[in-house]
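Coordinate-derived values only; no laboratory data. Just so you know, these numbers come straight off a predicted model, no measurement behind them. Cβ atoms are built from the backbone, for glycine too; each structure is taken alone.
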Structure P
């Protein structure tokens, strides 16, 4: 019999993001050593300030949490990085005051599915990603995609030869 508290598998799908995605949102600079103390309040700010509703020309009510501007881009996820929580917009969309624009480049990616609506399993999903040392991660732009229908995916960039 399986325990209902067991961490589920995170099905993986290799994909190719055909077009870049422009995301506008609020930015946090942090490190993995500080993440447990800094990221939850950043999500709280996103909700409390009604950030999604303040993003003009958003393409949907999907939320993107984009990890980018890695201190050791291309090598690993240690050191400082930015977490931008926001929404996809047309590339020409204005950036509201207090927000930033980031671009998820067209790229080869590996997507890890998190059970729908299970925000509590995003952290364990990342643990699964990090444990896969043979996966050729780029550490340039990684993201979580929270679809309006409850689906959640973690997407990481793969090196071009992968």
Structure Q
């Protein structure tokens, strides 16, 4: 009868263990990098959200000055303070400067918010003429404004 010979594998016991350890270390490094990048991107996204909100608030302040007029705005609203909920983290200042007779007013809106123990700020400046005529008169354009048409005309 033929004898069955059993082959003994070469002594490679430690190689498989080293492969597992090396793979675990590489996986750990990779996960650390991914988690670090995700954390950093979340921080940047949160800061961008704050900047976007501040830009909206600055635009709102300037729009209110335009609606009420640069002379009436300080009589009707505070020119500095804190926004109401949900924007209570943001502070504002509106500076309205009369730069001369028959000249438009220089209006600057500032919005500040806390950022890591310091403050960040967004600001915008424009010129707004005094609102003349009957202040109770509704201000509407003589003909409707086609904003979509203007957009496509600008693209051409």
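Suppose relative contact order in percent (Cα under 8 Å, 6 or more apart) works out to 31; of P, Q, which structure was it derived from? Clearly, the read-out refers to P.
Each of the structures P, Q was assessed by volume of the Cα convex hull per residue in Å³; the largest value belongs to Q.
Figure out for me which of the structures P, Q the number 0.20 belongs to, where FRET efficiency 1/(1 + (r/R0)^6) of positions 29 and 53 (r between Cβ atoms, R0 = 30 Å, to 0.05) was derived from the coordinates. The structure behind it is Q. Starting from the value -5000: which structure in P, Q was helix-only ellipticity at 222 nm (-39500 (n - 2.57) for each DSSP H run of 4 or more, over all residues; to 500) calculated from? Of the options listed, only P reproduces it.
I have 0.10 for FRET efficiency 1/(1 + (r/R0)^6) of positions 101 and 117 (r between Cβ atoms, R0 = 30 Å, to 0.05), calculated from one of the structures P, Q. Which structure is it? This figure was derived from Q.
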